[in-house]
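Novice: Below are structures written as structure tokens.
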Structure I
Amino acid sequence: MKPVYRNYGHYIQDGWSRTPKKYFIDIADLLKKAVVPQDCEVLDIGCATGNFLGYIHERFPKATLVGVDVFDELLETGRQIAPYVQFEKASVFDVARVLGRRFDVVTVLGVLPLFPADQLESFFDNVFRCLKPNGRAIIMSPFNEFGVDVMTTHRKHINGQSGSWETAWNVYALETITDIVKGSCKSFQFIPFQFDRKLEQGLDPGRTWTHPTEHNPHQLMNGLKLLIDLYFLECVVGTVTVTSGNQK
């Protein structure tokens, strides 16, 4: 089953916020902590209009920045806003072939939940193909600490109109992801993302907002009635290897 995702228009409508998202700051801090060089080469897979890369440009002004996405409209908007970023059309499954180069850092933020379980190994293989030896991948996604894999489809009813079925919020167990990446990485870790501000519910029920609970005043949730616990999966590869050789 191929992922079906149509909920991308808000990246253009919302534009770039003047205040960087907290996870932008956290990822840049992780790279600083890892002593990633200022002139590093960074690839963002699923970059949308390049908002994250725009922030990385502020923190790493000497870095070479490349963003890929599958939607032409997002890429064209990004080219207008951030001429210092190289934008290319590619999916995670063909990005290594399209770009023909490797990077010090590869980020994949909020993209993994789109993909079904039978594409997970290929997803990670192709991310790791884009890394230099000792390169670092940072993947932000919800993961499940209870050992359960959840695959979802949904359709939204907005203003009396019924949309089409989409995938966007698959949640995989930490154990599932560990079994896939452990053979390809020199080291890896799951880092819980701590959201610390109020986020109002918007018009699109497919996007997250905060809902206070007994244990978390800033618990993220969405209109699928899912509580969202986000993690950064930080992987460091040694020599560049892949586990299955699959590219799609």
Structure II
Amino acid sequence: MTELSSSYKNLLGQFGKIADKYKVHKNYKKMYREYADVSQAIWDDTERGDYLSDVWYNLNCNDICRDMLGDICVGKRVLSIGGGFWIEKALLDSIEANEIVRTDIVAEEGVIEEDASDLSFSDSTFDVVICRELIEHVPDEQVVYSEIRRVLKPDGYLLITTPNVYSCAIDGTFHVRGYTPTSFLAEMKHQGFKIIDKKGNVPYIFHGLKMYMQSGIDIVLEDFKKIDKLTRNYKNRYYIGTNLFVLCQKGEHEDIINAA
């Protein structure tokens, strides 16, 4: 069995140290800023063994999101929560909308500093909210869901993604919660959203690429590309994907729950 590469072990060690410090200072923003610095250093290292696979993995996720959004953003106001880094920018740059607002808990060029649990925007401001790979990190997810509903217009759309907990385990600090494919859909309905579409990406891809690409097994990326093609049209890929992608629509909260 192939062992974890030294660079991957070092990465896990860096994130572990940040998590340990957070247990003491309990400052979520400080923890996130440190994670962001480490993540940026990782992306700056274009010579690392898994760089190309990391790029492909994230662009593949962007393709899924773009396909799910279709033309619902055209002429609309769109809010991206947790929209830092080039990955989200690449998706948003490919979307046709009247206005796109990028926010994250740490500001950067083109990104407004906003806490997802306390958004500064007025009620019913946006037609579409995009919330990717965020809900598993926040201290209080119920407050974030409430804020999303608040800033969405009636019948507005939410595109939300999160790791499949079967593929990405909870560690208690960085990933403070996890959803199974079924529990994620149930949570969306509980929050008053009607499910419009659901998709998954390649099974086992994240840890598979991290473990083996950094160990120098170059054929792994090509294998995952083949798996992507083989499973792309599988109607139930949502249930086996590494990440869960759900497009839903805001409705009357009580009506959605009673109909579920």
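Since every read-out is calculated from the coordinates, none of them should be taken as a lab result. Everything quoted here is computed from the prediction, not taken from an experiment. Cβ atoms are built from the backbone, for glycine too; each structure is taken alone.
Novice: Matching task: -14000 is the computed value of helix-only ellipticity at 222 nm (-39500 (n - 2.57) for each DSSP H run of 4 or more, over all residues; to 500). Pick the structure from I, II.
Specialist: II
Novice: If Kirkwood radius over Cα pairs in Å is calculated from each of I, II, which structure is the one that comes out at 18.6? Please list the in-between numbers first.
Specialist: Working: I: 18.6; II: 19.1.
The correct label is I.
Novice: Kindly point out which one of I, II the value 73 was derived from, the read-out being percent of Cα pairs over 15 Å apart, for residues 132-219 alone.
Specialist: I
Novice: Among I, II, considering only distance in nm of label points 7 Å out along Cα→Cβ at positions 36 and 52, which has the greatest calculated value?
Specialist: Values: I: 1.0; II: 3.1.
When distance in nm of label points 7 Å out along Cα→Cβ at positions 36 and 52 is computed for each of I, II, structure II gives the biggest number.
Novice: Figure out for me which of the structures I, II the number 3.5 belongs to, where distance in nm of label points 7 Å out along Cα→Cβ at positions 44 and 204 was derived from the coordinates.
Specialist: Working through the options, I get structure II.
Novice: Could you tell me which structure in I, II was used to calculate mean count of other Cβ atoms within 10 Å over residues 68-75 as 17.9?
Specialist: I
Novice: While we're on this one: 16.9 is what came out when mean count of other Cβ atoms within 10 Å over residues 20-27 was calculated for one structure; which of I, II is it? Each step should come with its number before you reach the end.
Specialist: Details: I: 16.9; II: 11.4.
The structure behind it is I.
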